[in-house]
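Here, each number is a calculation from the coordinates, and none is a lab measurement. Since we're looking at a predicted model, the values are computed, not measured.
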Structure 1
Amino acid sequence: MAKPTVRVPLYTQIREYVLDKINKKVWKPGDRLPSENEFAAQFDVSRITVKNALSQLIDENLIYRVQGKGSFVSTNTAGEPIIFHSDPATSDNKEKQLVAYLMPRLENTFTAQLLNGIENELTRLDYRLIYCKTYDSQEKEKQILREVIELGVKGIIIFPVDGETYNEEILRLTMNEFPLVVVDRYLRGIETNCVCSDNVEGARIATAHLISHGHSRIGFVSTAYQGTTSIEDRLIGYEKALAECNIPVEHRLRQVHFDAETVNSILKDGVAEPSIKEEIQSFLQQNSDMTAIFAINAAMGLTVIDAAKEMGISVPEKLSVIFFDNYELAALSAVPPTCVSQKEKEMGEEAARLLVSIMHNPKQERRKIITSTKLIERKSVASNLQTQL
């Protein structure tokens, strides 16, 4: 008499299907799996059946879930996420005092002083720093985050790449209470510990300074701002100052699409990118009633001044210019610029202290630390003579 066929539960069959795909490298570490709905449709089963199958794989550390994003293949045999677990008995072990700092680029006074503040404070607190450059690439950033975790760092400070509105790795680490601090900006929709300048107030003060000198047609020149909260907040501050003085916001006076890396070449080479300079010159010609410009950073501001000079537009007599970020030897420039100075070294120190505090107590309430800015008055802003007349 034949033995009865052993019935294999549906959730077990789905589990074996997923496991087979992983073993055959069809789905590789970090890959997103089909959704529960997609699995349910594929196998003609309920979502509960799919959920049971995936739950088994999660329990076996073969996959992991990110709320709102789906399920992913684990990147190592120990499963995801690889997170730091503090052990009081080994807290003084020098081999475990590593902290990683990820930054898009290191090419000006601001980024150098920020790194200086982080490194100085971590050294004082007996930690060692691993510095990693992400080259303004979100994919590179994700890759490096995974690599430093595998190295066993106890915490991470990250300066997100420009335009980044969401980072799956940062969300995953945050949800699992891994010690992490975002610096210079924050990510909307992800409640992380962060340290940044008061960009809204700094921009408001800068724009108000121009208004106090009789300017009402004030341009706003920026690199692409969407997704970069520090720049978005500066635009908010600019508009806030206009609103406070009942000056209408005119979108024609904005030029906000420039590539950050290309613009920054003026800080490295001392020469503005010709294509960007030409666009700014066209912008100035099309808006001849504009008497002042607020630029988003030093590179952008210096490019505006250079572009105006080539056109015979003198700064500040015919065009006042003010921008965010001081720079080395600014006072010795041909036109010493009025600017908003950030406390970048202090910001770095605050980020390091906050990270160490989180490493000691990962469950503490998340914090957003705002550092103040300061307006430095020099020679790039003059009174609007047309207004005075």
Structure 2
Amino acid sequence: MTTQESDGTELFDVGGYRLARPFRVRRLGHIGLNCTLIDESLHCYRDLLGLRISDRIDFSQRIPNPEIIDGLGDPGGYFMRHGTDHHSFVLFNRRVREAVDQHRVFPPEVTVNQISWQVGSLREVAQGESWLRGGGCQIQRSGRDMPGSNWHTYFYDPDGHTNELFYGMEQIGWTAVSKPLDFYKYGARTTATLPQISETEEVDTAIGNGVDLNSGMRDVNRTTERFDVGGVLLSRPFKIVRIGPLRLFVNDVDAAQDFYRDILGLRVTTQIDYQGLRCVFLRANTEHHCIALYPIELRERLRLSPHSTTFSVGMQIGTYRQLHDARTYLRDHGLAEVKLPPELFPGMPRAFRVRDPDGHLIEFYDSMSQVFDAAPHFDSLADEWPETVDDDGIALFGEPFFGPLE
């Protein structure tokens, strides 16, 4: 349902709130990278950083002519997690993806596979796809991904980075087992028709059909747990608790800002001037920023890798003690630290950065400034309950619900 303000601006009913677009981004959910050195990158992110593989897809099994990827290395795509989300980080073989997905636009220096934004409902994904298309965004594809179970729509930013709106990420519980292959029948390559059955119904159907719910993938640590991390023995002296922020080099900061602010609805927290270059920091929720935009000219000045527009991928560590110990641990295990001017990273008091095998920077930090919007003051509440209410500037912010609605 839509309404119009007096000036003709269209407003959308999003969970009973009248918003300027038919969705609201709740958080940066996951990030994917295309890498050339797939074996070395997998060792870095899994064995050194501690991300767990929730599922692996074999691209050689998904194309009619697998010989086109012979000699290009591991054809697997790795879905990895730091918590209960099926995946918060994805790792693909760049050469394999370019051979398999020739219909996709992969600009030469874009190594981000996806920038995925969580919204709160399946309706937001479906209506968001139509709204984005009507606004001139190039839609890459829509449907439901397996593995991961999340409904989605993919589209491009002005620099060719793939963005995704998604809902319904599969949650992996205490058994650390992902969904069995039987559930892949629910995958879709078209926009969802509404309403869809719940995940509870999908699971009940599987149980009724005798599916072994423990037959999915389970990736657990196999190394000695010798570090005391907050009273728990782990195989490394730290634990990643959050993915993001993502930092990008862009060709036109104004155009990129317009996309992430006006199309996606992110809010500009601050901007800085560094050596005459404007850098912009935007947030989705209360974090100071979840994405930062830097002019491409800055990449050479900072002597960062010219092969990628990815400045860095952020990963939050649980505490300062863990952050301190992670720096020593990762340097001792061969990851080179890169020191950069701290003024480039407002809102982040403590951080260090290392290079992954492909030259991407990984940014580790223990805390970030939070931005809290003041709630309006109500003298009294009228005893009226309209069908929709105005966006008061705080609706749908705060901690999001991670998984599907049921």
Structure 3
Amino acid sequence: MSQVNSVWRTFSAAPHRMMFLAGAVQGLAVIAWWLTELIGRYTSAWLSPAWTIPATWAHGFLMIYCFFPFFIFGFLMTVYPNWMNGTKIPPRRYVPAFLSLACGVLLFYIGLLAGKELLIVALVLILAGWGVAFYALLDVLITARHPDKLHPRITSVALGMGWVGILAFLLWLVTGNALFVVFSLKAGVWFLLLPIFFTICHRMIPFFSSRVLDNYQIVRPTGALGVMLVCSYGHGMLEILGWNAWLWLFDLPLLAQTMHLSWHWQLRRSFEIRLLAVLHVGFAWTSVALALYAVQSLALLAGVSMLGFAPLHALTIGLFGSMVLGMASRVTLGHSGAELEADSSTWALFWGFQLAALARIGGDLPLAGAAAGHFYLLAATVWLACFVPWFVKYAPKYWRPRSDGQPG
């Protein structure tokens, strides 16, 4: 029993340990579940189970609200006190948040087979855990005496929108009104995830670059955050309204902004340091996704439907997925006492992960044709082929003591 207590004390010693492990488990579980669905849909191996709710909507919810947020909360709970010279978040805040979120996600999977009532209970638990974690971050934001709170204010508003998005999904389960689920899934991408990932990139990529690249000048224009917020929320609202032919009005200005940042953040030079390059490459996917969205939108304006979910997956797997892999690896290494460097295996896994993004995008390109399903299967398989070794390599660090003997 003392060994169990010792492991628990280590595991619960810092918020990133608990949240990152839950996120890592989800990185396996959500794609393994989705691959089960895809095999039943596109092969004759078996029939897909009769899920309680449409599988596509379940997949979207699990990725948006039950995978990425664990890494987001773990990261923000670590950096908020550092960004604002605030008080560290105590275990009495992040442990209940972790338990409620993790139990809610587990019940969600069970509810996909057991029935809508269990899904409703799962959503209530997720909302409760999200609320506790959100309150912990808000407490740091409000009480810290720091002159610059711009980045945490933006991410905090986005987390609030995420809670609203989960509530909307719950309202869909209760009422059956599909408008709620549409809002939930669209808001999750454009009001929650993109503002958070863009803001973290804006804050951290120039900073990390300046620490390891010689004669590096930090470029961090405040106006870029304003452009992002207007364009991200504008794009999201148009998608919710179904006015996809006009998305280019917001996508093209944001595309110009992201390309400007990648250039001035010196994407090419980042390859001198692998652990830095993964962040720059991840951010570069933003430009790819926005370009695809703009092409898709302009084609719709001309009466042509094309590209399907390719732009969405360039954003979700390309940007969000790559940044999770890069930031989680960096934080895990730094807070376990290990050297801050991406070794050959991490570097290889990262590039394998890029193949997953390309495969999923390829399935919705015109040339894919009837083979689209094979691309989808390939993308999920490659994701797991990369995420399993990453899990084996990094997950044990969350329940083991730091190698340097330091706390946390």
So Cα extents along the principal axes in Å, for residues 171-290 alone, computed for just one structure, reads 57, 28, 22; which one of 1, 2, 3 is that? 3
The value -25000 for helix-only ellipticity at 222 nm (-39500 (n - 2.57) for each DSSP H run of 4 or more, over all residues; to 500), derived from one of 1, 2, 3, belongs to structure 3
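Can you tell which of 1, 2, 3 yields 4, 21, 32, 27, 13, 3, 0, 0 when P(r) over Cα pairs in 10 Å bins from 0, in percent is derived from it?
Source structure: 2.
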